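No value in this document is a laboratory result; all are computed from the given coordinates. Please read these numbers as outputs of a predicted model, since none were measured by experiment. Cβ atoms are built from the backbone, for glycine too; each structure is taken alone.
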Structure 1
Amino acid sequence: MARKLITTLFPIFILKIILGTAASAQTPNIPAPPIIGAKSYLIIDATTNYEIGSLDPDLKLPPASITKLMTAYVTFQAIKNKQIFLEDLVTISEKAWRMEGSRMFIEVGKKVSVQDLLMGMIVQSGNDASIALAEHVASSEFLFVDLMNQSAAQLKMTSTSFQNATGLPDQDHYSTAYDLSLLAKAIINEFPEYYKWYSTKEFSYNNITQKNRNSLLWRDPSVDGIKTGSTDEAGYCLISSAERNGMRLISVVMGTATPKARINGSQAMLNYGFRFFETKKIFTAEEEIINIKTWKTASENLSLGVSDDLKITLPRGSFDKLNKDSDVPLQITGPIKKGQSIGEVAIRLGEKTLAVQPLVALENNPNGTLWQQARDTIQLWFE
């Protein structure tokens, strides 16, 4: 019977390796986030999910036309899955044509491409375009809403309920600043080829040109999306995203009293985040962090690192105060496979642990020769 080769770890004996020690753990003083006159807001780093500032981020509120981010997300998924195509021509229904509120002015019975409908919804916030897309993807808005809620569940938007594809008022149609930040991040990360459309400043259809309602696109060159929304019930809302020096922030502002308040508030939150916080890469994926001794293996040494880049967001001036240390078993015997978890590395600021990542083998290290194994067996008796 074949024997299963098992790498033996001895977790009772742990070697702690100090990779970097800071002299002082006191972080710089920073001011509180600005007061912006919103019912709820949240600003996060889009890469690390670090919360820079918030006010009632779990408060359920009507999202108004920010709903169309989910309408777009479900449509993008259908395109990705080759269920529909950007070139598809959609016959406009009477329901889509009759939609109230903001419109791209499509006409009943006419054929409009999926791409034009997406642009009409993203840039012009067309309720008519939203219904046309919903009907094309799922045959009806009712069935499309089910897809919206399925996607919300998959994104862990646990405090969100969609009842339509447009964001028109419904007492059971709501979301939170936190949930909407998850949706915005999903669009940015999963569909970068479509996210760029959110920076489009104006779009023309049927000889009618309409400007993007996100006026931050004109005010701040670092802003490249993402969506406004407003109804009497919701007030004025805006999700915005900006990137400066490789750091991307997402700001969600909900329930302001005026269009100016949502723009000024969003700008203030973005400026605050970029001014007082920074995101840095601590470790690069598959680069050696430490080199350890192994036993009964072809090579006596093994490089350990992390599988993915590790980035951390902190108040500016805090990174030179970080402590980095790793815990690895004292005795590790082969065979060892690339990617195998062997210990962990921790990043700490004073007494607070900021991140813990598994340390993995960066290469295979098979069993050594019979002579190597016999030699190491004897040496281990004296360890």
Structure 2
Amino acid sequence: MSAKRNFRVRNGKIAKQDKVVTVGRMEEHMKRIGMLTSGGDCQALNAAMRGVVKTLANSKEEVEIYGFIDGYRGLIYGNFRMLTGKDFSGILTKGGTILGTSRTPFKTIKDPDENGLDKVEAMKQNYHKLKLDCLVILGGNGTHKTANLLREEGLNIVTLPKTIDNDLWGTDMTFGFQSAVDIATGAIDCIHTTAASHGRVFIVEVMGHKVGWLTLNAGMAGGADIILIPEIPYDIDKVIEKIEERDKSGCRFTIIAVAEGAISKEDSQLSKKEYKEKMKNYVFPSVSYEVAAAIQEKTGREIRVTVPGHMQRGGSPCPYDRVFASRLGSEAGKLILDNQYGFMVGYKNREIVRVPLADVAGKLKTVDPNASIVQEAKLLGICFGD
């Protein structure tokens, strides 16, 4: 007979039993799996965790799942709960994360907390106290730096690529990205009608401090006329030229998609120290308002700014992300069953792949200004301000 699949809850207490008896089989070690979500939330976190757990549940392995509350903070301070299959039922379409999340910056992870606690040692101790076989970590760039640190400290780690920015090195796609593209595109679509009706220049600010994948894709999908991203510093005069070109051709409006981290050519020439000093006296809520003010000052045009903000990270995952996150989670489950650790589950050339964590940590996947997608956008008449 096949083994009975086992998920147990002990009201937050560590199970004392190391082995279980399965019908028709010898006693064997029960796998204990920790799981946490770290950094900014996004769509499909729950779908990805569900994929991991369903894969483990459908194997013949006996497993216990420990969910750490609010990301690395839960691992540091031992705040966890044991999970059952019921916790993962009905969450495929649910946004956010059932475990909660928080930001625990990598740059301070080795600094003691306010009470002198060594955070790295605390994470290691809690991992070993629970006798975990593996820790599954879902997160973005900073999360992966800490995950790789824990791997270097001897813990068994498997990670899943989560971020709406799609900026993780080693994977063509991250879950949450497509859902965010859909939302940002929807915002641009809605702005089109009011911009056309009033003959205005509208700026839609899209998330992305360091990279422009989200703004680039949403801008193209939403028919933006101008797209400003961090990787391509803009010349405000070039932006104005595009607006005036559209005016002369009879177009009554212009849509500009601006990434949060878009930067002018002048500012891009500043050193980090000079730029930081300049930002101390920054008077605008964000770069979109700076762009709007510059255009208005030079042209007298009426400019409007729309900021969808955290809407881009919220709501249910789109169907693509549900499938994609489920596939990633399934492969993570297989890695655990195969006792293969130290990998991020990624996506390359339409296939799920295993990427060594050491190759991922600390690397950013940016938009190459010469990438084919940028050149194709320019052929469509989209201006990047360069």
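Quick check for you: by Kirkwood radius over Cα pairs in Å, which of 1, 2 is greatest? It would help to have the intermediate numbers written out before the result.
Working: 1: 23.8; 2: 22.5.
Between 1, 2, the highest calculated value is found for 1.
Identify which of structures 1, 2 gives the largest calculated value of distance in nm of label points 7 Å out along Cα→Cβ at positions 50 and 362.
2
State the single structure among 1, 2 that was used to calculate Kirkwood radius over Cα pairs in Å, for residues 162-337 alone, giving 20.0. So the calculation was done on 1.
Could you tell me which structure in 1, 2 was used to calculate distance in nm of label points 7 Å out along Cα→Cβ at positions 122 and 346 as 3.2?
Attributed to the structure labelled 2.
The value -11000 for helix-only ellipticity at 222 nm (-39500 (n - 2.57) for each DSSP H run of 4 or more, over all residues; to 500) was derived from one model only; which of 1, 2 is it? Each step should come with its number before you reach the end.
Working: 1: -8000; 2: -11000.
Going through each structure in turn, the value belongs to 2.
If we compute FRET efficiency 1/(1 + (r/R0)^6) of positions 34 and 202 (r between Cβ atoms, R0 = 30 Å, to 0.05) for structures 1, 2, which one ends up with the highest value?
Values: 1: 0.50; 2: 0.05.
By FRET efficiency 1/(1 + (r/R0)^6) of positions 34 and 202 (r between Cβ atoms, R0 = 30 Å, to 0.05), the leading structure of 1, 2 is 1.
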